[in-house]
Structure formats: C-alpha cells, structure tokens
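In the part that follows, the structures are each spelled out as structure tokens.
What follows is calculated from the coordinates using simple rules that are stated; it is not laboratory data. Source: prediction; values computed, not measured. Cβ atoms are built from the backbone, for glycine too; each structure is taken alone.
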Structure 1
Amino acid sequence: MTTLLLATCNQGKKREIENYLQQGLADIRLLCLADVNVNADVSETGATFAENARLKADYYSLRTGLDTLGDDSGLEVMALGERPGVLSARYAGEGANDDARIQKLLAEMQGIIERRARFVSALCISRNGSALATFSGQVEGEILFAKRGEGGFGYDPLFFYQPLGKTFAELTLEEKNRVSHRARALEQFKIFILHEGLAL
C-alpha cells in the first residue's frame, strides 16, 4: 500500500479526500499532519489557491520525505469582489472557527441581493520538495441568508447548490463527492496517477 501525506490537519478535508480516492485508488493510505506528528504551519503567502497548495505540498514533502498532496480551497463571492478568496480560512481572523467565519460573511452580505458564489479548490502533488503537478476545480452556487444543514464544514451550510436543491451541508458525503470543487480537482489527480504512470 502506498502512503500519501495530506498537507492539512482538517479532518473534514481528510474525510472527503479519503472517501473520494477509495474509488479507483484504494491502495493509497492517506495520512494527515497529525498522523506524522508534524505541527509546523506553512505561511500561505500565495496570491492564488494553486500557489498556496504548492507551498504546502513542497514544504511538507521535503520535511517528511513523503509524497504530499497540498490542498487550498475557499469561497469566492461575486458581490464581495471574490472575497474571502484565499483568505477564506482566516476571514474572521486567525483561530476563528467556522461559525465565526459564517457570521462575518452573513454580516457583510446583509442587504445584498446578488448572492452568486463559487467554491474553488487547488491541489498540488509534490515529492521531495518539488511539485509534480497541480489540479483545480470549482463549483457555482449562491449564498443563502441563513445556515441550512448539519454536514460538511467551513461555509457549506450557506452554499446552495441549485442542481440538487440543497446546501453543501445538506448533502451526503457521497453526493458532495460527485459535485464539489474538491471532487473535480481530485478527479484530475486520479487521472494523473492512473494514466501518467506515476508511481507513488
């Protein structure tokens, strides 16, 4: 079995990625930073999701010697000039939780009719501190006026996905992994692993 390090401590991300990769790449054992006792943070100084994904993947692959998949993702709201964007995780300040970020977003969206938004995900696979490939995906939706659903994480309870008539927090993990921004990036990653002959 091949080991792949996921450059995050976010258990929600790990669960989604693990679930997705089990279909087609079942021989990959996915670890997160807590599993390898690494607690050093990488400064996400990139101007794009792809740059931040690469910073994380390069750093942790060099530090641990493990092939590493970096993920950076976030929410872009059209009426807010595509904010919070790359600052999605730090939108309400360092150390803020999902509820604080959601409340900040709702406060900023108060009185705004235009609610279009998109989730964006970028992945980067690195080996020994050097990026091998990057992948990206996005999904369009809209921001609701109040939270709906108990699943998911991050901004999922506010993100309404019209084709299924639900927020991302109302989707099952299987449903989410068919339509999400991360799933679209992971599909490209899977194709790269399977068809480019990359030996992890």
Structure 2
Amino acid sequence: MTLIIFLITIGVSIIAFSNHQLYQQMLFNPYMVKARNQYHRFLTSGLVHGDWIHLIINMLVFYSFGKNVEAYYQSAFGDQYIFNFLLLYIGSLVFSDIPSFMKHQNNPGFNSLGASGAVSATVFASIVFQPLSMIYIWGLLPLPAILLGVLYLVFSAYMAKKGQDNIDHDAHFYGAVYGFVFTILLQPSLGLHFLTKLGIL
C-alpha cells in the first residue's frame, strides 16, 4: 500500500505541475471549501505539491517510514492492516487540514498543498512502535525518534503561531498528533508498549 500511495502521489503531482487548472482545483483553499462546498480539497491537496523538492522530500520520507509502519500494522492488526493503514493516511490528510480550515475559511487568498500532514502522521505512527530508534538528520546527526518527534512538535507549534512563512505548520503539527493518537486508539495496548519501550513501565 505504501508503494501504491507513493506512485499515485508522484503521478498526480507531476501531471498537476503542467496543468494549472487541475492544480488550482486540487489545492486546499478553505474559502472555496466553505463557499462552494468543495470538500474534495481536503483529500486532493495531498496529491499535489509546490515543486519538485517539496514532492521528493515528502515522498522519500513517506516511503522510508511507510514501509516500516505498514509492517508494524500488519503485525499488530493482522488482516485489517491495509484498511487501518489507509485510515491512517487518508484520515490524517483530512484531520491535518481542519485547523487551517477553521483559521482561514474567510480568507480566499490562503492555499495549502502537499502530503506533509499524512507524512507526519506516518512518522509519528512509527514512533509509537519504536520510540528509541535512531533517526539520522541530514544523514549525519543521530537522534532518538521520540526526541526528534518532540522537537518537531515544538517547532511546528512555534512556527504556526508565528505565521511568517508560507508553510502550513498547523498541518504538520496536527498530522503528527493524528498519527500517534490514531495508532494507539486502534489498539490501546500499544500505549503500554510505547511506555515500556521508553522504560517508564
């Protein structure tokens, strides 16, 4: 499923790069969602990206973590793992856009795009299973996943509050929260597993 999502997202993004009308119709624009009931934007915005760098980074991170999360889900949920993995990914696309919708629904000039919310959800789902696994920043600096996750949340919350760039940090923050909480809600014993891995229990 990770590979399928990976290929679909890359394919649609590449098509949208050269089709401005399609690109505009798929962006997450809260004003258009509210004014014209274009709720499809909650999903389609995750299939388009601002440029090649945006697309490549998102998909590299998603593919790297998605394969692991899919394996963890298969071990934890058995035959339900594909359905649950899709709920993780699709649900996070929608959930991560809700704060931006609430904040910008009367602002026709606000647009957001990319799979970052779902990518964040995938990364944080992996933290539930392996909170102490080492993640290498820029391939050089090793940090425990849980520490990187906390720093990521703090940074995203700070930048969302500051609001001085064109990045939807709210989507990053709430996508991450969704991925972590959703995974534990699927199987609450994973919460105990997480705490045990940290040495708290």
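Observations on the model:
- helix-only ellipticity at 222 nm (-39500 (n - 2.57) for each DSSP H run of 4 or more, over all residues; to 500) derived as -9500 - corresponding label from 1, 2: 1
- Distance in nm of label points 7 Å out along Cα→Cβ at positions 122 and 146 - structure with the largest value, from 1, 2: 1
- Test item: mean count of other Cβ atoms within 10 Å over residues 26-33 calculated as 21.6, pick one of 1, 2: 2
- Entry that produces 3.8 once distance in nm of label points 7 Å out along Cα→Cβ at positions 2 and 170 is calculated, selected from 1, 2: 1
- For relative contact order in percent (Cα under 8 Å, 6 or more apart) computed as 23, the structure of 1, 2 it came from: 2
- When Cα extents along the principal axes in Å is computed for each of 1, 2, the one that comes out at 51, 32, 25 is 1.
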